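Just so it is clear, none of the values below were taken in a lab; they were calculated from the coordinates. What you are looking at is a predicted structure, and each value in this text was computed from that prediction instead of being measured. Cβ atoms are built from the backbone, for glycine too; each structure is taken alone.
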Structure I
C-alpha cells in the first residue's frame, strides 16, 4: 500500500519526504514498544523476562505493518502538514484510533 504511495509520487522531494515519514513511523513504533517494556520493568533491561521480549519481537513487525497500512489508507503520507486543516486532524485522530484498536485485538 505505502509502496504504491511512494511510487505514485512524481516529485522527487515529496518522494524523499514520504519515505522519511515512513521510516520515522517504523522507528518510533519499534522504540515505543521497547520503551513501554522498560517503563513496565522500571528501566531495568535485565529484569525484562524472555517471554515479554519474544512477544515484542513477534508482534512488532505486525504492528508496524498494520499501522503503516492504516496511515496510508487515511492519506497521512499524502497531505501537506504545513497547510493542515481540520480534515487532516480528523484523519490523524481516526487513524490512531483504528491503529490502537488493531493493537488491542493483537493482545487478545
Structure II
C-alpha cells in the first residue's frame, strides 16, 4: 500500500476483520514486537492516522501518515504452553503496513 504525507489515508481494515501480522524482519526502530509477527488476530478498532514512527526514528521530517489499529490476539495463539484461560487476550496497537489480510 502506498501512503502519502499530505493525505489522510482511509483505513483498509474494519472492526472484527481477521488479520495476520507480517512475519518480515525489521532494522532500526520498529513498534511491532517480534513475538507477534506471524500471529493471527482481529481488528478491535481503528485508532486514527499518525506519522510512521519508523520513518520519524530515521529523522524523515515529512513521514507518511498511516492508519493505526488496536488488534486483539488470543494468548494461546501467541505463547507456546500458555496455561491461562482460553478467554485471555492481548491487545496491541499495530500500524497498517505491518498488517496482512487473512481468511
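Taking -26000 as the value of helix-only ellipticity at 222 nm (-39500 (n - 2.57) for each DSSP H run of 4 or more, over all residues; to 500) derived from one of the structures shown (I, II), identify that structure.
This figure was derived from I.
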Q) For distance in nm of label points 7 Å out along Cα→Cβ at positions 26 and 50, which of I, II scores largest? A) I
Q.
To test your reading of the models, identify which of I, II gives 13, 39, 30, 15, 3 for P(r) over Cα pairs in 10 Å bins from 0, in percent when calculated.
A. I
Q) A value of 0.45 was derived for FRET efficiency 1/(1 + (r/R0)^6) of positions 42 and 58 (r between Cβ atoms, R0 = 30 Å, to 0.05); which structure in I, II was it taken from? A) II
